[in-house]
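**Q** Have a look at these structures, which come just after this line.
Each value in this text was obtained by applying a stated rule to the coordinates, not by laboratory testing. What you see is a predicted model; the values in this text were computed from it and never measured. Cβ atoms are built from the backbone, for glycine too; each structure is taken alone.
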Structure 1
């Protein structure tokens, strides 16, 4: 029987995955991004099993993204969309990674990593390239759904059978 590969890294694109994709501006420029609930709790649970990384290609709003990601206890790197495949390969190995993204070029990453996830509402070619598509939308529990899916698929943890946190690693 073929051994199931276990990913070592879960890489999340920030904008359009842990945010709703909106960028709110005033006359002075980009001010706010909208982040969802449950991401922090689900990611803290997941980090017991896999290394979690965040990336963003949004140079102007990077400080906003970094603040939220750091507040959740994680780090973030600026990686432009067109450099992601190369960056992931050089730093982690593509087949060691799960990638969750929504961007117009994310299909290029999704086709090469071990496993990929897209939130609901992405463009058709992204949806087709993803290994799994969430039913939930970005910043509306898509990340929590992805975490539950990954825990079951790769770590044999069924959330329907959890009745306390002692069952977890």
Structure 2
């Protein structure tokens, strides 16, 4: 029978040296690439290649764009420029609607404020009218009382005049 295996023993892997060699190679290549990419010469070379590519591809891109516009027109479909113009118009329309909504909200707020003011004024006016009516009723009673007293004075004056004229005759 075999010896019992302990947990600390490793099984031999024949590919482990190759993995270590691969990892070391990848680390070295990564460092080399980082050092070469971070140089000014690399940036200039990449910029030159990009400018050259864009310059060379411009006529092809324009020809492709023209043929795409013609194909879209033939199929009765909108082009990118037409969609962008519509999007701009919709954005403008949406902004105008937002402005109108803000104005309507302001008008509604103003209307509520005016309604509250009118209700306050009308209730004050009613209260003032009731107060004035009571004061007028009081003045009418005073005037009726004064009128009655004046009538009494006039009657007493007429009687005294009549008495004096009878006494003189």
Structure 3
């Protein structure tokens, strides 16, 4: 029985990956990467960039930051792309919100650790740092939920396209 489950699981994963690698979903993920990446860079490195004290470390962080919303959008789309008979069955609901909250906790914690870890370890916590730490988890939550809706919109577009061919 486990040998039968493995091809089914593999087929499901391949189908999900093909679904989220459609140009429409990738464009939405790139849009999220550009907009949300800019927001994250402004939030976490904006003061350093504006002051002109840019180090190699800050530059690498600023250049790598847009990958986070791209990956979180694609993850949200992947997790919401289960097989369904109708596109309406993919409409994000509480399960997508719950997944987005988990992603926000994990990814938000990682972003806070990467960007504010030295400040936290140094004990130099200011109201500005607290505000950054409160806002940061909201970003992966919104981006993950956006990814779930991107998968839903892709399924709707495919369903309409298939209905138009009939």
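**Q** I have 1.5 for distance in nm of label points 7 Å out along Cα→Cβ at positions 13 and 117, calculated from one of the structures 1, 2, 3. Which structure is it?
**A** It was calculated from structure 1.
**Q** When volume of the Cα convex hull per residue in Å³ is compared over structures 1, 2, 3, which one is greatest?
**A** The structure with the largest value is 2.
**Q** Could you figure out which one of 1, 2, 3 the value 0.25 for FRET efficiency 1/(1 + (r/R0)^6) of positions 101 and 125 (r between Cβ atoms, R0 = 30 Å, to 0.05) was computed from?
**A** 2
**Q** Sticking with this structure for a sec: If helix-only ellipticity at 222 nm (-39500 (n - 2.57) for each DSSP H run of 4 or more, over all residues; to 500) comes out at -32500 when worked out from the coordinates, which of 1, 2, 3 was used?
**A** Going label by label, the one that fits is 2.
**Q** Another question, then. Output the label of whichever structure in 1, 2, 3 has the greatest value of mean count of other Cβ atoms within 10 Å over residues 109-116.
**A** When mean count of other Cβ atoms within 10 Å over residues 109-116 is calculated for 1, 2, 3, structure 1 comes out on top.
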